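Take a look at these structures.
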Structure P
Amino acid sequence: MRSGDARPARVDDVHDIAGAMPHVTVDGGSRDNLVYQVGGQSFVFFRNPRPDAVDPQTGERYDDVIVIWVESDDDKAALVQDPGSPFFTTDHFNGHRSVLVRASRLGEVTRQELAELIQDAWLARASKRRAAVWLAEHR
């Protein structure tokens, strides 16, 4: 592990890690919320405030939700099952292989953990050929 990888993750890390993956394009998305794609497939995106992700105390829509693709329903369940985890889902995302995390809670995971999650998201969405090449070079 490189120095700094054990520090708390930050929003800039999402951009740095996702943007450093090969063959990535970045779309402005609606309201200029960035969408990271590989081969036209989104793997990380910053979500607009929506009525399904709200503060339970105030009812205010979260304005800092990041969506990260996961490889399987089991991976999703493992990330969201602990109510203390920063990762969550909503009814809107039932049947969608992704997890949500608020930018304000990213610091609850390390940069290394975030990097692994984003790399796995990219691998789940990249073509088999691109994924095989990346894995051969990095694992």
Structure Q
Amino acid sequence: MSFSAIDISASALRAERVRMELISENLANINTTRTAEGGPYRRKEAVFASMGTDFRSFLNGANSQGVGVSGIVVDQSPPKLVHNPDHPDAGADGFVRMPNINPVSEMVNMVASSRTYEANVAAIVNYRRMADAAMRINQ
């Protein structure tokens, strides 16, 4: 019996962990107006990709390696301008360049990531139960 199903779910767990860490970083920096790179914090997002065979090869019996994070993209959308002339990072016009992060969208992404994580944990648990049942039948 192959453990590829567990390996695939485990790869998804690792990928979702990275996604969740980036969402947490985005939420933690929602008010960060100054970074080492200069300017406000920029939202980050994980890019997932199949690690292994393409779908056609998988249908023909090739083993998949699961999913992984192929990269992390930085949002290039313009920052939000908030008028706050008393802020230390305000420009001459009194506007502060704030990160363009929508907390509601980030929370929706967090819930989706959490549900995906839970589904993969359930898949691993069910796979183990089936393997245990098959071993008991075989005895």
Structure R
Amino acid sequence: MKRPFTVLLADDDKVQMLMLSAQLRAWGYQTATAYDATTAFMVAIRSPLDAIVLDIQMPGGTGKGVLGRLKSSTKTMQIPVIVLSGSIDPKAADEVRALGAVDYLTKPVDVELLHAALKRAMGISDEPSPVA
């Protein structure tokens, strides 16, 4: 049996984290959480993750800084990162994509859009597997 996908949620907004974590678990994902930039990077280094949802503004450093560290480490460079931000500036989306993010979503996050972004990032298909 295939293990559930594990997603790290890194955001200092604890209410949003609880809501997103509960929704992802309802969809069958396992979740890990981090409330600051330093912890986010440490969890990513130490845990087998399938994706990371990373807030751009966190205590202990910026999401951009964490993203840069993740993409420069051989242990984490292949993990897809989806960035969350309160900014609707299109330049911000381009900036994080240039740093290696696979997607950029604005807050308040639409959980259906996040789910679609996670499935794209991890290569999860909605199509049933063919029966052999």
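Rule-based calculations on the coordinates, nothing more; no lab input. These numbers were taken from a predicted model, which means no experiment stands behind them.
Numbers below:
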{"item": "Label whose coordinates, when mean projected area of the Cα convex hull in nm², for residues 49-88 alone is calculated, return 3.0 (choices P, Q, R)", "result": "R"}
{"item": "Origin of the derived value -9500 (helix-only ellipticity at 222 nm (-39500 (n - 2.57) for each DSSP H run of 4 or more, over all residues; to 500); candidates P, Q, R)", "result": "P"}
